[in-house]
Structure I
Amino acid sequence: MFIKRTKSLCPTCNSVISADIVEEEGKIWLKSTCKEHGAFRNIYWTDPVMYHRFERYDAVGTGVSNPQNIVPDDSCPASCGLCDHHHSQTLLANIDLTNRCNLDCDFCFANAKACGFEYEPSFDDVVRMMDLLRSEKPVPAPAVQFSGGEPTMREDVVEIIQKAKEMGFPQVQIATNGVRIAQDPEFARKLKDAGLNTVYLHFDGVSLKTNPFLKIHKKAIENLQNVGLGCVLVPTVIRGKNDGELGAIIRFAADHISVVRGVNFQPVAFTGAASDDDIKKSRITIPEVLGGIETQTQGIIKKDDFYPVPCVLPFSDLAEAYTGKPQVRFTTHQHCGAATYVFVTKDGMVTVNRMVDVDSLFESIEKMADTLKKGGTINKYKALIEGVKNLHDSVKKGDHSNTAEFWKLIGKTLIGQNFDALREFHWNALFIGTMHFMDRYNYDLERVQRCCIHYATPDGRLIPFCTYNSGPVYREQVWKKFAKKP
């Protein structure tokens, strides 16, 4: 069954080609043909029911009002930075601080150690990239993540974090293997004192077979806990390697809820050379990850508990209606990722879906936003109070203490306008998410144009994540262009 037409890349030559997304044999496929290299069929999504459920959350944004490029329709994706065809704002910006690394992992998304040259932008270069992000309109980029390579190898990384906070980024993160944090407890404190909000810790499993750096990771988590700096575990999921430990990773996170804020599973993307056998053997999709989570948690966390990123748009609408100011809008493509929240209690884990009818909750929030848009300032509090009453219809019968806690947070946030209460929510809950970045085998231009995760580069561009890391290989081009001279 034909679903839609898009553009993709030839897996052999990387040229832009037409492609169809189709449903065949109980799966969703990306089918394309290159005039020179023939026909291709690659897996896109393994669960048609979930595919179509997520499709209901399709929400195309309006992009930024100050795009970097005005380009012809047929120039995508070869004309990045952000152009007038890009439909989403920057929700999270990545800045590669270096391509140096202090580990030699079997799989490296950035292919860092194989470059043969050193890329490391100057402090002033990094500041210019951050300035570009904060100049986005109508809403400056709210979050920046420093990546690499291994960003903690830079001696000025603490000063860079401090500068990011000075420039107004509400959320500052660092993506790290944890080696330096494990070796130097004082470094963890310096990161915290500099204003770092979250450590994105590469964490592939809970056994030495899946995670040879487990001892390092445990020590890093201990040092972060001691200074009160939260982390998110980030496993690269590879079929046959660590997909049997999805539930165990979540239980590990729950056991360390005082410091671990979430788990963000990343199904493997083949950004380097890969054979057909490699792809068939190692490829795993979002529905398969979620199905594995359901099986390995004995149904405590179900596949259907997960929602696509655009589901939270009603909250942006509500905040915009109440404040009268533009808000960041989560218009990521609905098939890029999925997430849920799990409350960790003394009796075990309880997903937010067990306490709340999530669809009804979103509907109620949307109605509140609509009411606020129509009413004047005097009616704002009245609309919020009436809205909270309506939200009670969303609450399912369940554990009273958990439900009461949920409503306490809703009340603080919506009625008291204490949006810091959401931070309290995060401290009492575990975020479980998955984001499947694309490679040239499953590349969908429609997803690229909706990307909310962008790389800033020293030449003043903002490039969507999957364009930067695959397809027209911008990462390698950028690193080579700005490599340190021998």
Structure II
Amino acid sequence: MPAMIPLILLAAQLASETIHSRGNPILADGRYYSTDPAPLVDGDTLWILAGRDEAPSGVNDFIMNEWQLLSTKDPASGVWRHYPAIARPERVFAWAERGRAYAGQIVKGRDGRFYLYAPVLQRDGGAKDRFAIGVAVADRPTGPWRDAHPSGPIISQTVPVANDIQNIDPTVLIDDDGRIYIYWGTFGRLRAMELAPDMVTPKGPEQVVTGATGFFEAPWIMKRRGTYYLLYAANTTGPGSACTPTLYHACQAYASAPSPMGPWTYRGVVLPPVSSTTSHAGAVPFKGRWYLAYHTADAKGGGHFRRSVALDPMAWDDSVSPPAIRPVKPSRAPAPPPPPTRNRGLSAWATASNAPGPVQYWIAALNDGVVRVSPLPPDMWGNWTKQNPASAWIEYRWPRPVTLNGARIRFFADHPAGSDEGVAPPAAWHLEYWGQGGWRRIAGTYPTGVERFQEVRFAPVTTRCLRAVMDASGAGDRHAGLAVEEWEALSRDVGIRLARPGVPPPPCKS
């Protein structure tokens, strides 16, 4: 076996390739999707451990079979080295199943070796939830990796003590005094524990972490100038939320503490919701600057289950105590200007009869120009609740009048036409525009199908407000909900894409 190790290392080197990135995301061409970034600095190199999303287009599931690495000596250069398939759960841990290579982290121990803390599915063990955290060790970040605790996971629902949470998303801090701390958790439940100097033995006790307001998942622990910081994916939902207006999205928030075990105090939002519903980030100092690694759905063919790693500088405000993390504005690689379009909906401000609406939906999705193969609720406007109204409307407003002669709308349904439950196509719908002091119906033929755009053409109208009024299927006090993925308001002529108004234009009313 020892004779095989050089061959394995050679194969890994041959499989790696140099990437010339033009910006975010780093891997942008859709050949490899990368997710759950965990940055690591070793000497003059910045490494990013990432999972790999492999879900086919339209499949809403985390299909993740392996971990991969990115490395650079200068993030500004755009030159990266990509190392695919550095580890797979079932090949590293004899007690693990294949797949579900969720968010892990590599840290460099005081012995000079590298330790991979990895959440994997335990094949046996009898736990209700089989996610468990294992530790692998290697002499270099690229491996080869071997189980540092062959007897099984160091954390699960049965070890070191019984718990009832899903044990994923580990993050580890080696403090200045050499003590080691691990944090993990998801679905709003966060745990922390000290590890022994061997990097694998739980020293305990397991502690419940409080004070991280809105914690959902993806903790990241770090220390700067004597203060401990905890980044995490937060989900404090609502139209006035500083984090996210929708239930499925998350922002990156942070808390600080004077010691590794707290007490933790919420400090604010670092990163707003990105194009993927999930949010996962990590931050490190590298050559005099701090960087925030995170993921988005912005690569070619990307989506909520086909995410890609991005990296941006992160700055501190040292004028306050403790120092604060300044909000990070996500960047994108340069792109050509959008092509001319007839769709004036892209430059409209959207509202609806049920505004602000159920928090699982997102009205901004009406005119974001994105249609997904298998959309999630925040990819659409909707009005489903336990008691749905007989009718509803959605509305576009513009700062100045526009002239329109058509519209396209894409309805979403999870129940067939005529249903009085779930979300179904409307029984009927029509358009209205504001003119001569009131709402005026636009004559036309209005199809109600789903899974494609339904188009209506009409004689030109000039207006500042347009509504799509929908009658729900059902009868009496039982009606299905309504949902729209995308709504285009079409002008007579092709023109440049105008910016969406930053503040709501005034309503159209008498």
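From I, II, which structure was helix-only ellipticity at 222 nm (-39500 (n - 2.57) for each DSSP H run of 4 or more, over all residues; to 500) = -1000 calculated on?
II
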From the coordinates of one of I, II, FRET efficiency 1/(1 + (r/R0)^6) of positions 84 and 276 (r between Cβ atoms, R0 = 25 Å, to 0.05) came out at 0.10; that one is structure I
Candidates I, II; relative contact order in percent (Cα under 8 Å, 6 or more apart) computed = 19; producing structure is I
From the coordinates of one of I, II, volume of the Cα convex hull per residue in Å³, for residues 172-219 alone came out at 78; that one is structure II
Output 16.5 (mean count of other Cβ atoms within 10 Å over residues 164-171, calculated) maps, among I, II, to structure I
Note: P(r) over Cα pairs in 10 Å bins from 0, in percent at 4, 19, 30, 29, 15, 3, 0, derived from one of structures I, II, originates from structure I
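Read the figures in this text as sums done on the coordinates, not as results from a lab. These numbers come from a predicted model, not from an experiment. Cβ atoms are built from the backbone, for glycine too; each structure is taken alone.
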